[in-house]
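Structures follow.
Nothing in this text is a laboratory measurement; each read-out follows from the coordinates by a stated rule. This is a predicted model, so every value here is computed, not measured. Cβ atoms are built from the backbone, for glycine too; each structure is taken alone.
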Structure I
Amino acid sequence: MGPLLPRNVVINVGAHRIAVVRVYPHPDDPGRSVSKISYYFAPEVLAENPEFAIAFSEGFTRVVAAEDYATAETTQRALASGLLPEVLFGRNEPPLHHYHNTFRKALDMEPLPFLTPAG
């Protein structure tokens, strides 16, 4: 078996810094994942203000864990309950469309339909 490859990568680019979030499947539980976050800063920013890197990385990690992952965890629980017949992804979520269509293609399923607004 080869190396474990990420199933999703998010690159967050800002002024003088980049955050890269790689999401890997959990090796023993398909309902879980492992995230690895890397931070990259412009050398001149670190030279002038090394505390910026610490503050940014701690803040970014805190928001991702407390907000994004907390929301994902409750969503996963709701989906696993089987009580929701379907989920609607908004137009502002193209990574979710791509992610699910990638799996659907691998499972020889039709891609997710795109709905147009009524009217």
Structure II
Amino acid sequence: MNRPQAIPALDPLYADIRRRDPVRPAILLDVREVDEFRQFRAEGVLFIPMSTLSLRLDEIPKDRPVMVICASGSRSQGVTGYLLQNGWEDVGSVAGGMDGWRRMGLPVKSGPVEDGEGRLPA
């Protein structure tokens, strides 16, 4: 009998450090919707709204760690579980989401989304 896989929860401070790793930086995957993303966001994220995730899975690398973030942590847990079930191995959910990110004093950006923002560099 298969037991459900535990969803790894990542502290926002740890997530910020991990995405800045000079050797193997983790991808911060923001799965909130467009209006939420416009309000405030972390810089350098890969932005794929949860509503379009199944259509854009090929944009999420499997060869790098992926840390999923949403507003409060609920959606990111579901997406993390989905990715783990579909072949991603090093995936975790950022505990507390962007709300927790801001509470920790980590940098956020707000306002209009600039060209290229939310996409991985080529």
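Across the set I, II, Kirkwood radius over Cα pairs in Å, for residues 46-93 alone reaches its highest value in structure I. Taking relative contact order in percent (Cα under 8 Å, 6 or more apart) as the criterion, the highest value among I, II goes to II.
Supply the structure label, taken from I, II, corresponding to helix-only ellipticity at 222 nm (-39500 (n - 2.57) for each DSSP H run of 4 or more, over all residues; to 500) with the calculated value -7500. Considering all the candidates, the number was obtained from II.
When distance in nm of label points 7 Å out along Cα→Cβ at positions 38 and 62 is computed across structures I, II, the figure 3.6 traces back to II. For mean count of other Cβ atoms within 10 Å over residues 30-37, the highest value in the series I, II is held by structure II. In terms of mean count of other Cβ atoms within 10 Å over residues 22-29, the structure with the greatest value among I, II is II. The greatest value of percent of Cα pairs over 19 Å apart among structures I, II is that of I.
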